[in-house]
1. Suppose you compute FRET efficiency 1/(1 + (r/R0)^6) of positions 37 and 85 (r between Cβ atoms, R0 = 30 Å, to 0.05) for every structure in I, II, III: which one lands on 0.15?
2. For which of I, II, III does distance in nm of label points 7 Å out along Cα→Cβ at positions 29 and 45, calculated from the coordinates, equal 0.5?
3. Can you say which of I, II, III returns -10500 when helix-only ellipticity at 222 nm (-39500 (n - 2.57) for each DSSP H run of 4 or more, over all residues; to 500) is computed?
Structure I
Amino acid sequence: MDIWYFWLIVIALLILIEYFTVDLSTIWFVASSIVSLSLAVFEVDFIWQLLVFLFLGVILLITTRAFLIKKIHQRRINSPKMIGKVGKVIKKISPDKMGEVMINKQIWFAVADYKIVLDEKVKVVEIVDDYLKVEKC
């Protein structure tokens with residue numbers, strides 16, 4: 001089997017993972033695997049393809065994920081329809097530290113006036129700047 005088939009399979013798998021997680025973590029590795037696919041077409045050694053895949057994926061993830069998540073949240077967050085929605089805590093929330101909640105398969109930054117543990121059900125009570133204020137259900 002030609003090695004570029006491997007990269008096509010990797011691309012397909014990463015796209016599926018991104019589709020089901022919707023957290024912008026594997027999409028960067030899709031981009032880096034496309035670059036590695038092009039290296040495979042030009043018959044560059046597999047070790048270089050793998051190194052480019054890993055290095056480029058990590059660099060893209062570190063440099064762009066936080067920025068894009070913030071931009072996406074800013075666009076979505078202004079919807080008053082969010083108030084009253086119920087979700088689940090996926091990163092614990094405390095009064096002094098922002099956490100994350102999942103609502104309708106989307107991840108949101110969230111705060112609360114008290115500590116809320118992982119997997120707790122929460123309800124959106126307010127939209128504050130670019131994050132949600134939640135309370136236990």
Structure II
Amino acid sequence: MNVRVLAGVAFALLVVALYLYINPPISVSAVSYTYTGFSAGVFFKARNLGLSEVCIVDAYIEGVKTVVELHETVKEGGVAKMVPVDKVCIPPLGTVEFRHGGLHVMIMGGIDPAGKTLVLVLDDGREVKVELPSKPRS
């Protein structure tokens with residue numbers, strides 16, 4: 001094989017590796033939510049397809065003014081309670097599950113999130129749009 005071809009392939013692989021390190025792509029799947037009439041809990045799997053840690057630091061509903069927070073359910077003295085968290089970090093090539101009874105996104109203020117777009121804000125300023133289902137999970 002030609003040395004120039006090998007150098008070109010090596011350079012292309014380096015560029016891809018740098019991109020995956022600098023801007024790790026995030027994949028969101030298995031999206032669902034519950035809605036009580038006052039608040040909603042949003043659940044999903046967030047996968048970091050990159051080579052460096054990435055953190056979700058905020059969230060909002062596109063085009064809607066309401067309070068949206070990252071939460072975690074914790075047990076203290078045998079009682080479960082929800083507490084806000086500043087960020088949720090996903091390790092390189094790792095997955096974090098937002099689930100009932102654990103990490104989740106809390107939407108408050110009586111906004112039914114059906115069919116709306118949840119936007120996850122990453123620590124580097126990028127945003128990941130997540131389309132919410134038209135019906136809550138049962």
Structure III
Amino acid sequence: MNSPADTQYLIIDDNEIDQLVTGKLLRTKLGATRIQVFNNGKEGLDWMMGNADPNLAIVVFLDIKMPMMNGFEFMDRFKKLSENIKSRSRIFMLSSTLDPEEIERAIRYEHVDTILEKPLSIDQLSNLTSN
């Protein structure tokens with residue numbers, strides 16, 4: 001994973017508690033300062049298309065089940081974004097159920113690094129940063 005200074009972090013999740021937990025972990029364990037929080041996939045995609053710094057990496061923590069645009073719908077639209085955005089992005093899908101069908105579907109997306117259990121834990125974040 002890129003250094004936190006060179007990275008924009010997106011938390012796309014409709015659960016406020018999970019937003020807070022993930023944000024706190026990113027700030028305290030990684031020293032992340034560029035954290036954007038969105039309640040659904042549409043808000044996250046809109047931000048990526050209009051506000052993402054073209055010189056920074058993008059790390060997305062993407063919930064699967066959300067209203068308006070869920071994680072799978074986000075991924076279907078993400079495929080259509082510019083190569084510049086896609087090449088700078090790492091996406092970690094989040095699930096509170098770890099349903100085997102959801103896992104299988106998630107890992108089929110080219111740009112999904114892995115699927116993680118919610119809420120994100122220190123151990124999960126440590127494993128991501130060591131890779």
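Read-outs: derived from the displayed coordinates by stated rules, not from any lab. These numbers come from a predicted model, not from an experiment. Cβ atoms are built from the backbone, for glycine too; each structure is taken alone.
1. The structure behind it is I.
2. Comparing all candidates, it corresponds to II.
3. Label of the originating structure: III.
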